[in-house]
Structure P
Amino acid sequence: MNDSPKYVVSATLQSADWNNSTILGPYSAEAIRALKDRIEGTIYVSGSATLVRAMLADGLLDELHLFVFPLALGEGQRLFEDGGRPARLTLAASESYESGVVHLDYRPAQ
């Protein structure tokens, strides 16, 4: 198992049972900026469209990796909500797989 530090953004968790984890508390752009300044390496966000939207709106994302699956459900949570602030992104890389999944790597447009 990966022993690199894990930072958890949560308004409800008071403690983390995961190895080498720190609760940052509820989302705070200032806390994320301070974390980016303090640590070396990459911060990965997995499984939270709400957190990604907030970080994108606050200019905290350096890269956005999207995996598009060839399945149309017609319902469900959207990454980009109606009425959200526009974000200009530039496609940095793309990769397709035999399964039909496409990986898109975006960066903020300059």
Structure Q
Amino acid sequence: MKFRFLNKTIENQRFNYSPMYYDERKQRLERKKAQYQELEKEGVSEFKRKEMLRDSIKEGWNRAEYRQSANKSSNIRILILIGILLALGYFIFNGVDEVDTVVTKIW
């Protein structure tokens, strides 16, 4: 057993690491639940009520901005696809011979 270091197998090091996961939606829901529980238990002050209203308006604006950007990007995609389809239709109906002349005119 003098030569045990020659026979030693390499083992992976183990760490006690648990990754943290942040879910913004879950945090927002928990905050809303807490606010509504507070409303049910006791009357809410004027300042707290204004803060809740401000948060709800801010969320509505964020959703509207996301919707607008999504609509804009989908509209651009649709326009590009229509352009490609129109170009393909033009070349199909006019023949493939016209492709060279159109490409040279564009360049």
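Each of P, Q could give distance in nm of label points 7 Å out along Cα→Cβ at positions 63 and 95, but the derived value 5.8 comes from Q. In this comparison of P, Q, the computed figure 16.1 for Kirkwood radius over Cα pairs in Å is attributed to P.
In this comparison of P, Q, the computed figure -5000 for helix-only ellipticity at 222 nm (-39500 (n - 2.57) for each DSSP H run of 4 or more, over all residues; to 500) is attributed to P.
Thinking of P, Q, which structure, once Cα extents along the principal axes in Å, for residues 23-78 alone is computed, gives back 52, 23, 13? Label of the originating structure: Q.
In this comparison of P, Q, the computed figure 4.7 for distance in nm of label points 7 Å out along Cα→Cβ at positions 15 and 71 is attributed to Q.
All of the numbers you see were taken from the coordinates with simple rules; none came from a lab. Values in this document were obtained by computation on a predicted structure and should not be read as measured data. Cβ atoms are built from the backbone, for glycine too; each structure is taken alone.
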